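Read through the structures below before going on.
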Structure 1
Amino acid sequence: MTFKDFKKLISYVESNNNSFAIRFESELYKHAKSDPKILETIKSINVCSTATAKMIYCSSWGKYQIMGFNIYGICKFDREIGAFLCNEWDQDKAFKTFLIAKYKKPSSFFHTQFVNDIKRELIMLSTWKESCKTYSEFVNMIKINYESFPTLRRFISRYNGSRLPSDHAIDYLLRMLYYYDKKIKIAEE
């Protein structure tokens, strides 16, 4: 698996590779305390009201579903959100910037060790899946043995915010495995 394959995998998990995907997180909008500096940046760049800026802040955008507060915070995007949606290069750059910031690792790390570890753990999960008689047996196996895939666990936690063995994190992990089996492994053969 290459880093390009990994990006493709996450774009399918997050949005079915739809660069125009938008998801509004209403609970975040209602309950989260917004960073005033990022909110003001969004408001200024997008020439919008505070309520609209908060909607941008509390939505995930593009094929990687990066939250608005990360697009304008960590990723330092400096144009309107519509420009972000219309430019896959900007989305790819933001995805990589986000990973580098979350992992505090150089770019080269994601092109070597990281993707190799992700691939190894996905292959292990695929093998487990084949050995199970039922879907629920497979899910239980993941819940019991989630320590066996530290790279996937860390990625899901840092990227998606879910912690294994929660149901949300297991769902994310299963989607990663599904798209790996469907899109990436087939392309590698």
Structure 2
Amino acid sequence: MNFIHTFPHTCVVIGLAINKEMRIGIIYNPILEELFTARKGRGAYRNGRPIKTSDVEDISKALICIEPAFIKVDNLRNKMLERIQLIATKTHGLRTLGSAALTLCYIALGAVEGYQIEGPGISTWDIAAASLIISEAGGVVVDRVTGNSVDIMNPRAIGACNEKIAQQLIKIIREADQLAEMKKH
């Protein structure tokens, strides 16, 4: 959708996985001329320069991204509204960029501390290459439900600059989902 509306957050994503383990991740934004790359065990880079995640460990000081477009989906609407409200009140700020792969790269760059990715339209290619870029930059991508490493074939993920932010964001999302369920009854 970003490309159609000429919003400059659009990208080409290339990744190589062997036995579900990412080995190479490449994400290129041709409009802003940003090239994010990572190779397993060799670090993460933006335009050839090394990048590192933020060192923020307190969710109240974290800038968090979420994709509220899923508010249009009937069975996700109340959960998304609760998530937006809780994330906005418990963090330093809330943003939406409309590109899962690029938002995850901005975590690797240190510009954003966390990102909740879930819903119809999110696919393996949205997170696979970026998950390697984040991990090589020092961050994590975990399964939103289990808190374990994400299965790139089942993208319901939290991307974060570190494990502490990931777990705090998971806690907020669980709390929001419980509030949404209580309001249904």
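Please treat every number below as a calculation from the coordinates, not as lab data. Computed from a prediction, not measured in an experiment: that's the story for all the values here. Cβ atoms are built from the backbone, for glycine too; each structure is taken alone.
Here are some notes:
- Origin of the derived value -0.36 (log10 I(q)/I(0) by the Debye sum over Cα atoms at q = 0.10 Å⁻¹; candidates 1, 2): 2
- Value 35, calculated as percent of Cα pairs over 20 Å apart, for residues 17-112 alone, assigned to which of 1, 2: 1
- With helix-only ellipticity at 222 nm (-39500 (n - 2.57) for each DSSP H run of 4 or more, over all residues; to 500) derived as -20000, matching label from 1, 2: 1
- For 17.6 (mean count of other Cβ atoms within 10 Å over residues 1-8, calculated) the corresponding structure among 1, 2: 1
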